[in-house]
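Given below, in the form of structure tokens, are the structures.
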Structure I
Amino acid sequence: MQSIKYKRIILKLSGEALAGVKDFGLDQDTIESIAEKVKELAAMGVEVAIVVGGGNFWRGRSGKGMDRTTADNMGMLATVINALALQDAMERINIATRVQTAIEMRQIAEPYIRRKAIRHLEKGRVVIFASGIGNPYFSTDTTAALRAAEIEAEVILLAKKVDGVYDCDPVENKNAKKYEVLSYIDVINKGLGVMDSTAASLCMDNKIPIIVFNLNNPDNIIKVIKGETIGTIVKED
């Protein structure tokens, strides 16, 4: 077994990341690439739980004039589509996978039960958490922070389309400064957009480090697990 820095992780995948080069929907090549890297992690002895977003199909704030609760419920359902797509890709390459949803839909997935999720991880199964925390007004970033605390994950890997956290948008400003290390308070006070303030506060309270890295190179996932310096790490001062 290879040397690893983290034994149990939460991998947070945005819906946009699953869309790959597309603006909407799912990119099968991207999903299959992620599945292959998760298989490598499992072979290294890493216990992998995944939280998926739904922005490639629907964002709660996209429903202009719509009741916020209804819009957020639609967004939570979008995450289930992504979770099932990931599960399918993983099972096709023989990764034992379970989808657990915070909103019960027993015909297609297990309801979220903390002890059962931990047992799956201990048995080497990948667990995908879908439908957020099951309540409106909370993001999937908050879901990642909450589930990480509940299952006692050692780190949250935040997969983005950029290679870390910058002081401004690196796409719009070529002189944007990249941070190597940040504190939770820095993220909250500077409004850096790593994750929302609720999620960042939850990670701070439970001392869960966050590593923000670029998913465009799937090998970065493996490098992070081996302890290589990739992207930006958010942790205690």
Structure II
Amino acid sequence: MSHRLPSLSPHLRRLYLVRHGEVIPPGGVHGVHYGDMDVPLSDLGKMEAKAAAKFLEGYDIKGVFSSPLSRAVYGAEQIRKGRELMSAPSTFDGFTELARGAWRGQTKDSIGPSLYDSFNRGEPGTTPEGGESLHDIRSRVLSSRDEVLSLLNPGESGCVVSHLWVTRSVVSDATGKGAGEMHEIEIPTASVSVVDYEEGEGGGWIQNVVMLGEKPDAGLEKGQDLGN
């Protein structure tokens, strides 16, 4: 991967965004939505997480952070091995996956394809009971992202291990996509995305996506990723 990433300029901060590996969904049925439920990784998902960690071995990472959900914590632990890291919080609640509320345990068909697609477009009135909208998740994710960036000095990199909609939130902000366009961003399980950040003169971040959804070629079988 090293030849595909530009070297990090001393005035930039870099975030490596890693999605967790394949999971065992509720009932063991792929296509059932789980969102912020703490579902376990499959055996393949654990191998995918280790492959992502191997992928990042040659990069200087000052801090590794994750969602508090176990599938993300496992991936973060693989990346932390053998590294000397800053003393900082290791998990951020803001990086938890999208809260599905009443849609937990349901499939797209049982939710209703029209309602499901309207939710993905960020349309008002489509948020499931007890869940959160795409605007909600993006707001909390970006708040935690800013907290992580504040822990890094210019010229340093951090890694966030999280989830599909968390990574989509960060990438969509960097690319100028609205909340209703996030579903278009492909983020495979255990893939790596990279965003560079420069402090703007008037505040805020100048952002540049330098890698998107790159999945390590570790010779593993293709995982199933039909619900999240």
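Key figures for this structure:
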{"read-out": "Structure with the greatest value (metric distance in nm of label points 7 Å out along Cα→Cβ at positions 178 and 218, set I, II)", "value": "II"}
{"read-out": "Origin of the derived value -11500 (helix-only ellipticity at 222 nm (-39500 (n - 2.57) for each DSSP H run of 4 or more, over all residues; to 500); candidates I, II)", "value": "I"}
{"read-out": "Which of I, II yields 3.1 [distance in nm of label points 7 Å out along Cα→Cβ at positions 146 and 170, calculated]", "value": "I"}
{"read-out": "Per relative contact order in percent (Cα under 8 Å, 6 or more apart), the highest-valued of structures I, II", "value": "II"}
{"read-out": "Highest-scoring label, criterion being volume of the Cα convex hull per residue in Å³, for residues 66-121 alone, among I, II", "value": "II"}
{"read-out": "With Cα extents along the principal axes in Å derived as 53, 49, 35, matching label from I, II", "value": "I"}
{"read-out": "Mean projected area of the Cα convex hull in nm², for residues 10-49 alone from the coordinates reads 2.7; which among I, II", "value": "I"}
{"read-out": "Source structure (of I, II) for log10 I(q)/I(0) by the Debye sum over Cα atoms at q = 0.16, 0.22, 0.25, 0.27 Å⁻¹, for residues 82-161 alone, computed value -0.71, -1.00, -1.19, -1.33", "value": "II"}
{"read-out": "Distance in nm of label points 7 Å out along Cα→Cβ at positions 18 and 138 - highest-scoring structure of I, II", "value": "II"}
{"read-out": "Distance in nm of label points 7 Å out along Cα→Cβ at positions 26 and 202 from the coordinates reads 2.5; which among I, II", "value": "I"}
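Every read-out reported here was derived from the displayed coordinates using simple, explicitly stated rules and does not represent laboratory data. Since the structure is predicted, the reported quantities are computational estimates derived from the model, not experimental observations. Cβ atoms are built from the backbone, for glycine too; each structure is taken alone.
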